[in-house]
Structure P
């Protein structure tokens, strides 16, 4: 794989290692060995393992936030907004499977960026919930508990990174449509 900068290579290689071993278990020596360089050389490009983790998680959280902002501002029905959210998750996860593992499993290790990340996540979930509530109010969605609906959909979307890497011929648009059908229409006839 071709990287724009050495720092990008370090971040992407770290994301793979974090998914394989977990953030806490990965050392800078592990990263250097995986890249075939000396550990001291890493510090020419990054200051710490924490910087790498922050870069991975915050960049993904900001990408989700930007996507949600666009969806919130769209003049669409709640159903179409929910479909757009599902497509957003499929796209971001398909392009960042390893980073998504860190976003879901290692966010609690953020130090200086933890509060910023938690605010992004809360705002994202609040916007998601507001779309569901509006869909209920407008009769587009069944009158059910919005928090349970949010949890059900978001749990599936957040775990896509576990499933997607096993699909060699993934078609993002097809997956988004099929997921929307299952998540929004259910399994009954």
Structure Q
């Protein structure tokens, strides 16, 4: 069976057998590294540099009871970039032939925006955790009879806010403040 990689679809595929919508597709064609890809991402471990890969669609609702008759999909790769997933070979060929610079610029822009968002989210979470750790250290020093650092307004700015300091579970409060938007997309 092996490991799958996942293709996250911008628009769900509708199962021709039962009508269920699938928002992801699993494949063995991308190196089996348990990564998640979507259109515009580089697929470094794909066995095809440019071309169309045939993939079997598996439905999580009807489970393709008759695997022999399971529908086939076409995964389009252009210079190691995932371009599209299509039901019809003709449409896959059209998408492969139509890739242009504007597509590349759009994909790069999207990846850069997502990377920036993830960096901001990471730094915000790390900052809250560092502040909480510093606050805990300060509390321990205070309990041990050591003089705390000065309580200047600037220092208070860098301490965790009341919602975290007075929470029953401060780490849970920090995690609640930073909910996951979605799973990482290759960054």
Structure R
């Protein structure tokens, strides 16, 4: 081997060694970058999985809350229907009371609403037809105890039950329907306490 071949061989060996060293360094850097990227991908995947899990959890909570709200609304509606049903049945029972109990209730209502002036008391046709004997005298007695007077009109008012008082053109609605309407909230609360 000549001197030139030796120099070439030495340059080639040095170049190969330098290239091998650069390749090894580049491979090491590439491995480090790959490891870092894999770690970042794993962290991002974990973050995405946590977010997805949180979204699923939040959605499940919203669905459960909506279901619970619908259940409570349905329960409340059912309770309201039951209370209304009880009050409607009570209303019907009051209208169908036997005459002695019905007119005893009417006199109690009258005692609360009678005015110390001259007035007229109106009933519906059915109640006019079944007025008990001596009822007019009892009405007059109640009116006089308050400093007024009442006469029962032979003319009927088309009402469901109870009566209407008229004083100087002003009507006081004392029908059973009006009494139930005035006390509906209070009685609904009572029925709710009894039922629930």
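Just so it is clear, none of the values below were taken in a lab; they were calculated from the coordinates. This is a predicted model, so every value here is computed, not measured. Cβ atoms are built from the backbone, for glycine too; each structure is taken alone.
Data table
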read-out	value
Which entry (P, Q, R) yields the derived value 18 for relative contact order in percent (Cα under 8 Å, 6 or more apart)	R
Of the structures P, Q, R, the one that -23000 was derived from, the read-out being helix-only ellipticity at 222 nm (-39500 (n - 2.57) for each DSSP H run of 4 or more, over all residues; to 500)	P
Comparison of P, Q, R by distance in nm of label points 7 Å out along Cα→Cβ at positions 19 and 171 - largest value held by	R
Identity of the structure behind 1.14 (criterion: Cα Rg over 2.2 N^0.38 Å, calculated), options P, Q, R	P
